[in-house]
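So, here come the structures, one by one.
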Structure I
C-alpha cells in the first residue's frame, strides 16, 4: 500500500451534511436525460445505495478497534459520516422513484436479502474486503461521471447537484475502505488473498444483480423493448464516455495487483474544481457549473491541438 496514496485519501475526506430537495418534480420518471434504459441502469445501481452505504459503513465501524494507526481510524470515522449522509439522501431519491411507480424499493430489498446472507456467512475481514471492492467500483463510476458532466445536461439541476456532490465524496474517500481492510487484516499474503476473493465475490454478485435489476425495472416501466433507448445506453456504457468499458479496460485488472492502491489513479484535480467552487459559494449547483466550465475549456484545448485543425490552417 502506497503511503502517498494514504495521505492523499485522508487529506481529501470532508463530510458535508447537505440536504437536497428530492421529490417527483426534481427526480423525474426518466431522470437521466429523459432516457429510460440509461435511467434504469443507474437506478439498478443507485437503488441499493442506502442499504449498501450502511453496510460498508458498518463494516468499517466493526474494524475500528483493529485500526491502530490513528490516521486510518480517523479516516474511517469520516468515511462513515459521509456514507450516513449519502444513504439518507438516496432514501429520498428512492422514495421519489417509487412515487413515479418505479419499484426501486423491490430492487433494494433484493440487495438487502443478498447482503444479509453474505453478512451471516462472512468474517469482518471478508466483509471489509467486499466493501473495498464495491467502493472501488463506485469510485471508478464517479470518476467517469466527473470527467463527463455534460452527460447530465438534461437532468434536473437539483438531482444533478446531489449526484455530483456524491461523486465527489465517493472520490474523496475512495482509498479508505481499502486502507481499513488492509490495516485490519494485517497485510501480507493472507490479506492479499482475501482482497482478491472479495473482488471476485463483488463481481459475481454485483454484475448479475445489476443486469437483472435493470431488466426488472425496464419491464415494470414497459420499456424493455425500447431498442432506441437501449442503443443510447450502450453508447454511454461502451462507447463514449464508456462507463463499463472504462471499469474493465483500465481499472478492474489493476485491483488484483499486489501493490495496488486506489489512489494510484490520482484524480484530485477534477474534484478540486468542484470543491474550490463549493468552498467559495456553498452552492452545489455552482460547483457543478464549475465542472462544466472545466469540460468546455478542455474541449476547446483539444480542438486547438487537433492535428486535423493544424493541417487545415497550414
Structure II
C-alpha cells in the first residue's frame, strides 16, 4: 500500500506508520522497496530501446482465458506476457481482467489481435492498458501501415482517444496520450510466404517496432509440412533462407526481431541470430509440460515400488 500522507495500521510487528511507501516499526526501518520495484513499470520506449540494444526479453503467450493464471505468470520472472485473443477464447471483459493481473506483477503486456483490420481489438487492448499489440497475418506494406495507424494517435495514426481508461490511470489523459505513440509496441507477425516476399517494404513502414517470426504458419504457407517430415521443416534450408531475409530487412530498418518457440532448446541459437524478443511457448504448454514430467515420475516411482500405475492414453504426450 502506498499513501501520499502518513497512515497508521497494525502489523504483526506492531504499530507502523507508512509514508511514501516506507514502513517504520518501533523505530526499526522496514523498507518495502521490493514491493515498490515490483510495481515500477519502465516505459514502452525504454523497453524497446533495450531490445534494440540487444538485451534479451523473454516472455510467454497466454491462451487460457484465466486472469488468475495471467497474474501468477506475471510474478514468475518473465519480462512480458502476451494475451492471445487470436487463438484464445477470451472476450473483452476477460481480457481486461487479464491485463490488470499482468500489470500487478510488473511484466509488460501485449495482446495478439485478430489482424490488421481488427481496429476494435487494437483499440480495446490499448485502452485497457496493454503496452502493445501483435498483429498477425501481415502480407503487404499497406496492411502493415493500416495496423500501425490503428495503434497510433493522430497525426501519426488514427487511434481514437477517450477518457477515462485504465491506460491513463498512471499519467492522466495528457501524460498518457502525449507519450503513447513512442511507448506503444507495434509488432507484426511474419508468418506467410507473401510476407517474406514483401518483407523489405514491410520492415520500412514507419512505426513498425518489431517483426515477430511465426515459424509454424510460415512453414505451412511455404508448403514445408508437405515436403518434410516433422520436425525437419524447422531446420530446412527454405525456412533458413526466409529467416535470413527477415533478419536482413529488420537490421536495415532498425526493427526488433522476435519469435515463438516451444521450450528452450533453440533459445541460444536465435539469440545469436539477433532475436532478443522470444516467447518460450504458452501457458497451456507450460502446464502440460509440468504435468507430463510429474506423470513420468509417478509411473517410474510406482513401478519401482511394485505398485504399477500407468497414465491414461493421451495424444498430447
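Readers should treat all values here as calculations from the given coordinates under stated rules, not as data from a laboratory. Bear in mind that the values here come from a model prediction, so they are computed numbers and not experimental data. Cβ atoms are built from the backbone, for glycine too; each structure is taken alone.
Hey, helix-only ellipticity at 222 nm (-39500 (n - 2.57) for each DSSP H run of 4 or more, over all residues; to 500) derived from one of I, II reads -23500; which structure? Attributed to the structure labelled I.
Between I, II, which one scores greatest on FRET efficiency 1/(1 + (r/R0)^6) of positions 43 and 187 (r between Cβ atoms, R0 = 35 Å, to 0.05)? Biggest value here belongs to II. As an exercise: relative contact order in percent (Cα under 8 Å, 6 or more apart), calculated from one structure in I, II, equals 14. Which structure is it? The read-out was computed on structure II. If log10 I(q)/I(0) by the Debye sum over Cα atoms at q = 0.09, 0.10, 0.15, 0.16 Å⁻¹ is calculated from each of I, II, which structure is the one that comes out at -0.54, -0.65, -1.21, -1.32? Checking each candidate, the match is II. Match the computed value 2.5 of distance in nm of label points 7 Å out along Cα→Cβ at positions 59 and 251 to one of the structures I, II, and report its label. That value comes from structure II. Starting from the value 13.0: which structure in I, II was mean count of other Cβ atoms within 10 Å over residues 115-122 calculated from? Derived from the structure labelled I.
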